[in-house]
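Pasting the structures in now, so scroll down.
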Structure P
Amino acid sequence: MKGDYSRIRFDAANRFSRVLEQQGRVALDADANERNEILLYYLRTLARDIFGDYGGPLAEGGFLLELVDDKLMIGAGRYYVHGILCESDGTRHYLDQPDYEPAEPDPNGSGGDGLRAFLKSKTPNEQRYWAYLDVWERHVTALEDERLREVALGGPDTCTRTQVVWQVKARAFDDIVESLLARQKALEKRIKDIEDAGGDASEEKARLERIDAAIEQLRRNPAEACAAPLEDFDPGTGGLSARLEKALQPKTPCIIAPDARYRGAENQLYRIEIHRGGAAGQATFKWSRDNGSVAALLLKNDGGSQLKVSDASGFSAGSWVELSDTARELRGDPGVLVRIVRVEDDTLIVDADSVAAAKAVVVQPKRSTVRRWDQDGDGLGNGVTLLAKNPVDWLDLEDGVQVRFDPDGDYRSGDYWLIPARVAGGPEGGIEWPAGDAPQPPRRSEHYYAPLGWIGWERPPTGQSFIKIDDCLCTLKPLTPCQQQAARPTRPPVDASIRGTAAGRTRRQKPG
């Protein structure tokens with residue numbers, strides 16, 4: 001979450017159950033935020049224990065997929081994914097989701113969303129699509145939603161929000177199998193490398209067994225292999241270590257004494273974020289001393305050389321800024337980094353090397369942002385720094401703060417780490433970080449997935465072919481017997497020869 005926070009303190013391993021305020025004490029944002037996180041953790045853990053990794057109530061369960069007049073409709077109702085409540089307020093068309101728009105093919109007819117093209121085609125074929133729910137939380141500030149400002153007080157930027165985002169997506173059966181086979185091969189090589197080095201590959205072997213089972217299920221009966229494609233989602237394995245460089249004796253009295261270790265003049269919350277994902281040799285990162293909180297609305301893009309913003313305070317000559325918008329964020333794509341050469345009133349002047357990149361960003365009113373980052377870049381031409389592949393290389397940020405990435409890790413765009421740095425010092429020498437050099441896993445907007453169904457053509461021995469949906473929804477009956485009759489009403493049988501029916505639909509129901 002890119003915001004002006006002192007620190008993010010919640011850790012489930014602490015087993016804290018509440019936050020207790022004391023009279024006469026200073027109120028901190030970290031305490032209030034931790035209180036919310038503790039409550040949310042308990043509620044979502046309870047929901048996951050009841051519904052499992054995914055499931056919904058039998059009476060008002062949502063996200064039922066149906067074909068209506070050749071349109072794939074997403075039913076209204078509730079569904080829980082990893083304990084997170086997802087609500088579809090009304091029946092939605094697959095192409096008209098609130099937070100996701102399946103991509104159109106390019107002018108040559110290639111690329112784009114496969115299911116979109118599949119539904120548009122009238123010709124029966126052998127391809128099948130696996131529809132699933134992608135669920136995650138999005139950080140929303142007053143830049144993205146003006147309603148968060150209180151106009152009665154002059155519109156101050158106060159609290160931010162997190163928003164549950166659900167997106168119904170689809171993948172082709174052939175693509176899933178091909179990707180799983182590639183993962184299978186890569187894991188087999190990794191297991192061999194680990195064992196040749198005398199290491200423990202038990203975790204990799206367990207993953208390989210699950211992938212082997214998923215491939216077998218998909219080949220045997222795809223319609224019954226609802227959960228098998230979930231094995232193809234990989235969150236990444238990259239980690240980061242942080243430390244403070246040993247300070248040298250200062251030569252001038254203007255420099256903070258070395259016994260503080262952290263040599264900055266102010267407390268900071270450093271954010272190290274992966275820009276372009278991949279292995280350590282390809283991934284890049286950016287960093288901010290203010291948790292990426294210095295941002296403004298992008299109001300106008302004058303051919304890429306001049307960027308008019310809502311508030312230019314906090315931006316200065318030489319700064320790298322990231323141009324992004326809501327659409328990029330919802331797709332999980334990083335923004336475009338450009339360098340500022342000067343600031344004139346509310347306009348940022350971009351250097352010549354960045355004009356082409358800036359020009360490609362189309363301004364969306366109240367949806368496009370400019371965010372400042374504090375790295376200098378390393379000559380890659382886009383302000384980001386390549387992750388070091390050498391496990392002994394420490395990278396300098398500033399004021400003695402150094403970081404090192406796991407050279408064997410695989411990193412995902414948007415992964416980030418927070419390093420609170422305090423001038424007053426402390427047991428960790430001025431930064432809050434676990435002792436030792438062991439890499440710490442990243443924070444991220446975790447994505448959770450749930451299967452919704454398989455979609456493909458059905459060719460009966462007699463009659464017209466039609467598109468069939470094999471439902472993958474899991475439902476749970478109410479625990480009290482007096483509510484057992486409140487289930488979803490059964491639909492009357494429909495002639496299977498009519499294209500666009502839910503004929504052959506299978507409901508999966510959990511016991512109880």
Structure Q
Amino acid sequence: MSLVIGLDIGTTSTIGILVDLPETIVAVTSRPVTFSARHPGWAEEDPEEWWANACSILQELSSHVVGRTSDLKGICVTGMLPAVILLDEAGQVLRPAIQQSDARCSAEVEEVAAEVDEEWFLRTTGNGVNQQIVATKLRWIEKHEPDVFRRIATVFGSYDYINWRLTGERVAEHNWALEAGFIDLATHAIDDRLVALAHVPRDAVPRKSVPHEVLGSIGRAVAAATGLPEGLPVFGGAADHMCSTLAAGIIARGDVLLKYGGSADIIIATDLLVPDARLYTDYHLIPGLYAPNGCMASGGSGLNWLVTVLAHERRQGETSHQALDRLAAAVPPGSEGLTCLPYFLGEKTPIHDPLARGTFTGLSLNHGSGHVWRSALEGFALAQLHHVEVLREIGHAPTRFFASDGGAKSRIWMQIQADILQAPIRLLENHHGSCVGAAWVAAVGAALGVTWQDITRLCGWGELIEPDPANAPAYQEAYGSYRSLYPALRPFFHRPAIIRG
């Protein structure tokens with residue numbers, strides 16, 4: 001039998017998994033990650049904390065391999081993207097990582113948009129000019145942190161950084177480079193013209209890697225720090241949402257993953273390449289497929305914040321989230337006229353407005369904590385419907401919906417989502433998320449006798465949440481209110497006071 005490791009550099013935690021192929025999960029362990037928002041719209045983390053977590057997790061997983069070291073065949077790292085990590089010539093981290101949800105660069109987005117033909121950029125990169133592209137973040141650093149900018153020798157992503165610490169190889173995994181706005185889809189290569197928009201030297205962006213290639217192997221010093229055996233192959237790395245997509249069994253055209261983690265995502269598998277500025281274009285882990293997707297700036301992170309500000313009483317054995325779910329279940333669909341725009345960190349897809357803000361509209365004295373909580377759950381679910389409408393509009397045909405990650409454990413949230421979509425949603429059992437997908441990349445890359453499709457043996461189907469047709473009219477009205485709010489409030493969001501932060 002063969003063992004593989006997946007390591008996920010997540011926004012809220014670092015997670016590691018040890019898999020005994022073809023279908024046994026030996027161990028899963030995690031460490032928390034510190035999130036920093038020093039100013040409105042900022043989102044930063046410390047790459048050194050990621051590395052410390054990785055070493056601790058790998059030491060723990062390695063303890064399960066005692067006596068079977070020769071069975072361990074590879075490790076693959078996944079993580080959020082496109083986080084921006086900067087190194088100097090000596091390999092020192094120059095500043096905290098700028099996270100994918102960071103919204104500080106609205107002025108730079110407008111600057112780049114004014115310099116390029118946006119249709120050309122969309123056609124070339126598969127993505128629009130928005131806060132996600134790395135050129136805008138680097139231009140912000142150029143203006144506001146010139147001493148840091150002058151010292152930049154390497155720009156890459158979260159899992160690229162960990163791969164460099166594991167192997168000494170500096171690479172930019174192809175989905176990080178694609179969402180960063182550096183890849184020309186006609187050639188699938190990093191393009192000098194696109195890197196030039198970031199105002200950094202061309203060699204600051206490393207060579208492109210693909211997930212299932214061998215980057216290098218574990219050396220003596222890293223083996224001592226991690227407990228991994230010397231010579232263990234390290235594979236090319238992969239985007240976290242693509243790993244979650246694979247792990248959820250989203251492998252057939254029209255399958256859709258609704259992902260409820262730190263951010264709320266929607267991802268569809270397809271063989272059609274139809275770039276649209278409202279969405280992101282990514283490579284599916286299965287060669288030949290694409291995975292157009294939407295990613296909200298917040299999700300679980302916004303709900304976690306809301307838990308801290310809502311007054312509520314917990315019953316014995318309840319978590320704060322479960323207590324609020326219970327209160328929300330007693331509130332009728334539509335939250336009695338209360339509508340939430342869940343733009344707590346600005347918003348990415350489909351509106352791409354870093355200056356957007358979260359709102360609760362329609363508050364009155366009859367509303368309690370349950371109303372506010374349900375309205376937030378409905379807000380994220382209505383945003384998913386907005387994405388589904390975009391997918392259908394551009395020619396994709398969602399056929400089956402699957403739900404994963406921590407938010408999918410909320411029965412009331414998933415019922416709200418099914419009612420809003422008026423479509424059944426299949427929950428997933430034993431879905432350990434991105435780290436499982438990363439482990440599977442190592443398994444396929446190491447040619448261990450499994451296919452991409454075999455990953456479904458690790459993640460079984462759970463309950464099917466059926467929509468309640470009786471709730472459709474209330475949610476049609478709620479969706480109309482939801483869609484009308486942002487255009488009406490956009491001038492308010494774009495006041496000088498908000499722009500200045």
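What follows draws every value from the coordinates through simple rules; no lab data is involved. This structure is a prediction, so every number in the text was calculated from the model and none was measured. Cβ atoms are built from the backbone, for glycine too; each structure is taken alone.
Given 0.25 as the derived value for FRET efficiency 1/(1 + (r/R0)^6) of positions 216 and 240 (r between Cβ atoms, R0 = 30 Å, to 0.05), which of the supplied structures P, Q does it correspond to? Structure P accounts for this read-out. Computed over structures P, Q, FRET efficiency 1/(1 + (r/R0)^6) of positions 392 and 464 (r between Cβ atoms, R0 = 35 Å, to 0.05) reaches its largest value in Q. State the single structure among P, Q that was used to calculate log10 I(q)/I(0) by the Debye sum over Cα atoms at q = 0.10, 0.12 Å⁻¹, for residues 8-159 alone, giving -0.47, -0.63. Structure Q accounts for this read-out. Out of P, Q, which one gives 9.2 for mean count of other Cβ atoms within 10 Å over residues 16-23 as computed from the coordinates? Of the structures listed, the value fits P. Structures P, Q were shown, and helix-only ellipticity at 222 nm (-39500 (n - 2.57) for each DSSP H run of 4 or more, over all residues; to 500) at -11000 was computed from Q. Comparing volume of the Cα convex hull per residue in Å³ across structures P, Q, the highest figure is found for P.
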